[in-house]
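Bear in mind these aren't lab numbers, they're just calculated from the coordinates by the rules spelled out. A quick note: this is a predicted structure, and the numbers were derived from the prediction, not measured. Cβ atoms are built from the backbone, for glycine too; each structure is taken alone.
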Structure I
């Protein structure tokens, strides 16, 4: 029996990109899936494909930006399924603009969706996991949650916040049967740059060259599933860009020189 077989796995941001690819990967491993995003029509397309492999793929719409309402959604899901074995916090939005050109409303929106929404959902799910004595919280952050780059100030801030929160949460739950896994992607070929917000809050509506040359979402999903199964604390998944994590750690002087010149568009 595969690790994910019959596990109840809740994936946010499941209507496209990494979340969609992970849903297909876990459906093939016979997981019971709860698929969430804001758009039900997009989720229905993912659900139909998942049902080619698994008998159990369900839809639960939610909006991470409306984070004060997420406990109501969680109560509904727990009532229906009884438990959540793995929560995959994948929903989020990116940003493409210089810091001084970015309205503070954009910073606020990214923090609401990427950070506060993720934290609120996690806090609402945790009591059920603790009552059962086990579970896994997985959060998709970014390599920019480890090191900041130009043109991503608001995005990097929201992802750094996730690393801080979940590192603290992992320590608090270390003896209570809850695993906390952070997945930090590099460049993955998805529509994230199309939907990324520019300085005035409108979508960028084009693909970054580095994003276009990134790892396929299918390959990424397999690597992510392996990291979840191995219950890794942190997994850096990407191509050559992953080396920047180690350059910053061991040669910070070189990192600061390189990052000021890097082309991330």
Structure II
């Protein structure tokens, strides 16, 4: 394929790189990730979640995962801060009776002290001090997080000058933070696993979506690097990087 044709394909992907909720179906068959994590986050939550518990899902995204739990709506609350997802949640969660509130600051969540028996958070921001305030004694926090080394090798392929702004987002540092704030760790784990792209257009779409990692990424800015990736696809059939995930289940003492 000629360079001009490739550039057009990549710019088309760049122009449509928008997401509703946390829906990566645009990359179906072109991308693989989270395929080999040794825990199942949904099963982990369900292991601790009981029908009589007051539940808060902080940074719920589009609310898709929260709804999949089937928890009683009158005992379910959620927050979201990304404006398109806030609008989506107001339209889908609020009519069900779920208490959804807009929140942009994990250290100032708009609920009263000791409101919840359990809080969950997948790939969102969190603050152990604020979680402690919101949980009842013996309350649980269940989280799966993106670690500070996530996609670092992928970013280096196109933006080697970019320094990650995230530090201490790893199991060792966060386990210590929870323990220092009066929590008992019931379960925890950490893994590094492959992430794979099977065409450069898929990589471009992903990099535009994950803008907090691929800072100032654009096709024009990274064109030479993208052609290097195209050569890699033609030679190896894949672009491979590394995801970093950790999970914690903590109980307030």
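Tabulated data for the structure shown
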item: When mean count of other Cβ atoms within 10 Å over residues 75-82 is computed for each of I, II, the largest belongs to; result: II
item: Source structure (of I, II) for relative contact order in percent (Cα under 8 Å, 6 or more apart), computed value 24; result: II
item: Entry that produces 62, 40, 28 once Cα extents along the principal axes in Å is calculated, selected from I, II; result: II
item: Comparison of I, II - label where distance in nm of label points 7 Å out along Cα→Cβ at positions 59 and 91 is highest; result: II
item: Which of I, II yields -9500 [helix-only ellipticity at 222 nm (-39500 (n - 2.57) for each DSSP H run of 4 or more, over all residues; to 500), calculated]; result: II
item: When FRET efficiency 1/(1 + (r/R0)^6) of positions 43 and 235 (r between Cβ atoms, R0 = 30 Å, to 0.05) is computed for each of I, II, the largest belongs to; result: I
